[in-house]
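What follows is a group of structures, each given as structure tokens.
Please treat every number below as a calculation from the coordinates, not as lab data. Because the structure is a prediction, the values reported are computed rather than measured. Cβ atoms are built from the backbone, for glycine too; each structure is taken alone.
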Structure 1
Amino acid sequence: MRPRRPSPLGGTRPTRQDLARFASTAPEELDDVLPEPGAPLRLLIVGINPGLWTAAVNAPFAHPGNRFWPSLHRAGILPRTIDASCGLSPADEQEILSRGIGMTNIVPRPTARADELSREELRAGGEALVRRVQELAPRAVAIAGITAYRTAFSRPRARMGRQDAGEVPGWPEGTALWVVPQPSGLNAHETVDSLAARWREVWTSPEIMGP
């Protein structure tokens, strides 16, 4: 596994021209946040796909309007709110990894909106995620986005919260599966407080808090 690279913009926020350019960035150029092989992974957080801002600065949930980082802090998962809008610093990354948290996406292709993804992309991404979970063996996985989860795993009636992982073909025993709301500012149904409550439920589950 290669080390994560710093923001290609050198620590500055992207311009509109930058965002347009990253709309066509090759998906393999985006880096996950993952521990070294063999290091414990308590929770793997899975986004739908990178937004253009995230792609531009090579950092998860990087758009300033995204409530992801404030909600993790308010839930007590992180000791502070990380500002990823210009990229993740080494200290930011270490803060995340020291808590046993990793981050990836269902689909690697960046888009301005998640609804630009095709059904085929989401289903292929779901299959790839199952293989990734088999390899990484986290205690729990939390997917941020119920609509994408329903499509990716052919579970049209799924609801928020803990899922029956046995309904997902190939899902490894011993890894709990959760779905939480999409934290994007475009999701008007959620607030930082409501998102934090969902994350707190995941983080305090027996699988994560156990020895």
Structure 2
Amino acid sequence: MNSRLRVYPDTNVCIPYYQSDLLFYLATEGFFHVLWTDYLRNEVIRVVARRAQKVGYDRSVQAARSQWAAIAQYFAQYRIDPLDYAPWLEDLTGPDPDDYPHAAAAICGHADALLTQDIRGFPVGDLAPHGIQVQSLDAFLVAMSAGLRGEVRQVMRQRAAQFQRPEMSYQRYVQVLSQTLPSFVDQITRAGQDEGREIGRIFASGYCEHA
């Protein structure tokens, strides 16, 4: 487990809710650290509110606000102050200036990776000199969990059991996550199947020896 690994998520990684929740929950379990900013929090809530207004679903806004209130409390030490990352803004070259605060915060916070669904929005030339990889959340979780699949799967089962409104089985939880994290979920699922077959083989072998 590389608890020194530091990542900064783009807004599109913090939506939808269950994907974002998994990222931060794995951080609470010590798999890595998640950096964040007020800018990120405000942008996530603004995007969620805009989408909710289109479909008339207010609970998603309440969920986002509650989630970020918890993040602000639990991950306070990983908040990057805008005054600290401001000096990095002027040197960025990405196509969307709205993304500059994310890149600047990742640099300022000494992130190992910037997680985004818009890889092209963060030029390698801006971030690579600072040792920052630009990755999708799916690709990051696949790499991060290599060699830790059993531990990650256990944490995911633990998290699924904690949902109450609505309640969620582990199978349903995995199904929901597979919509946005297909490679990661496939890896975790196959690892569980392989482990189950190995346990079955061991039991079968022991049975034959004592038969």
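Quick look at the values:
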read-out	value
Which of 1, 2 leads on mean count of other Cβ atoms within 10 Å over residues 98-105, largest value	2
Which of 1, 2 yields -0.33, -0.49, -0.67, -0.90 [log10 I(q)/I(0) by the Debye sum over Cα atoms at q = 0.13, 0.16, 0.19, 0.23 Å⁻¹, for residues 10-65 alone, calculated]	2
Origin of the derived value -9500 (helix-only ellipticity at 222 nm (-39500 (n - 2.57) for each DSSP H run of 4 or more, over all residues; to 500); candidates 1, 2)	1
When mean count of other Cβ atoms within 10 Å over residues 82-89 is computed for each of 1, 2, the largest belongs to	1
Among 1, 2, which structure scores highest (criterion: relative contact order in percent (Cα under 8 Å, 6 or more apart))	1
Structures 1, 2, by Cα Rg over 2.2 N^0.38 Å: label with the highest value	2
Parent structure of the calculated result 15, 38, 34, 13, 0, given that P(r) over Cα pairs in 10 Å bins from 0, in percent, for residues 42-129 alone is the read-out and 1, 2 the choices	2
